[in-house]
1. Taking volume of the Cα convex hull per residue in Å³, for residues 68-123 alone from the coordinates of each of 1, 2, 3, which one would give 81?
2. Suppose helix-only ellipticity at 222 nm (-39500 (n - 2.57) for each DSSP H run of 4 or more, over all residues; to 500) works out to -14500; of 1, 2, 3, which structure was it derived from?
3. Could you tell me which structure in 1, 2, 3 was used to calculate relative contact order in percent (Cα under 8 Å, 6 or more apart) as 40?
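Rule-based calculations on the coordinates, nothing more; no lab input. Please read these numbers as outputs of a predicted model, since none were measured by experiment.
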Structure 1
Amino acid sequence: MQLYIGGAYSGKRNMVRKTYENEKLVWFSAYESQAVDGWKDSWEKGSNLVLEGWEIWLEEALKVENDDFIVRKKFLALLKELAQAEMEREGRVILIMLEVGRGIVPVEAHLRRLRDLSGWLTQDAASQCEEVHYIWHGIGEQVR
């Protein structure tokens, strides 16, 4: 798996498109109201799967689960499932995640909770990924 992380509108999508311009990409996005587990039916064997909108999927999970550690375990299990599927489907899994740790800490408790879980999720994703790319101002640097 590969992780592309950066702030809002930092160029993550463009970097993925540029990096894989000669390969087939299947985009799966929470920004288009796709449920987090729907990738299983969308991903064609031999293509690369791009997943984005993790903060939305986290927010949806927080609406039904009050225990942050259960939510974190659920998403870690999802990352492991994606890593296994990557081997079986002969394509790459590309995660695009929003960096939220460098901004202002929100006043509202539920937004702080979402921010904390987003930080844990990106840590868990980075630990599962072979490559990690940090993107800012349209410039990317591979940090792993």
Structure 2
Amino acid sequence: MIVIGVILLDHLVKYAVASQMVPGESIPVISEIFHITYVQNRGAAFSMMQGQWVFLILLPCAAILTALIILFWKRKNWNICMNLAIAFICGGGLGNLIDRITQGYVVDLFDFRVFPVFNIADIFICVGCGLLLLDVFVSERKKRHDG
């Protein structure tokens, strides 16, 4: 359910921007600090590897499919932090992957002017990675303390 919720939230926000703005258009929310900027990102993170659509679709498909299988199989053995981490990463990854497959690009919109423009899916991927790292560090610390 979390994966589906992330995808729906991501696509709702992307649709709102893409249906009301033209690519390259920017609306200041906090002048010179935060803007909503409609970008059609045809590459990976930070627009790297533009035009490498086979790599940008096949690799994420394999990674997300593997993660979803592991999530389904192991979810009862994991704590909530690990389950959330994997669900957030999968939901964000699928949100961006759906864009790449259906449109040939990912819609990005959050523009802080000092960082590349990003979207809701990217936020969930990053938060998921942070939760994953936190869980690994806490688990390792607990193992050292208990062992």
Structure 3
Amino acid sequence: MLDNVFFFLRHKEDVQYLYNEMSISEALEIFKQYRFTALPVINKEGAYVGTLSEGDFLYYCLSHENQSVPIKKLIRKNFNPACTITTPVAELFERSLDQNFVPIVDDRNIFIGIVTRKRILTFLMKQLQDHKTKSV
């Protein structure tokens, strides 16, 4: 079994993310355009600050009319915390059970990408197929 998070990583340049100073309406446009259910949020320095889901926007919009508020006001503390590049793969797999992706940061909390649940499942399915092939 691989013991390196980098094997599963989708690098930042290949991932859609939001900036915490974006307005709610700007962020909603990105959600609408790409049809995501959740996205990582970073600050202008590139540090991971949290994840926003469609539900976060829904709950905010149900009780507020102002959509020019920065999205950093919507971020829930401790929702979808990031893993580091040194996180054990078993822990990464476990964390993927709770969310469609796990944000990955370096040792300075700079966002470097995500590991998707799909990538993990694809890897595990291949492992299973390889095991079946060797058993025959």
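1. Attributed to the structure labelled 2.
2. Only one of 1, 2, 3 returns -14500 for helix-only ellipticity at 222 nm (-39500 (n - 2.57) for each DSSP H run of 4 or more, over all residues; to 500), namely 1.
3. 1
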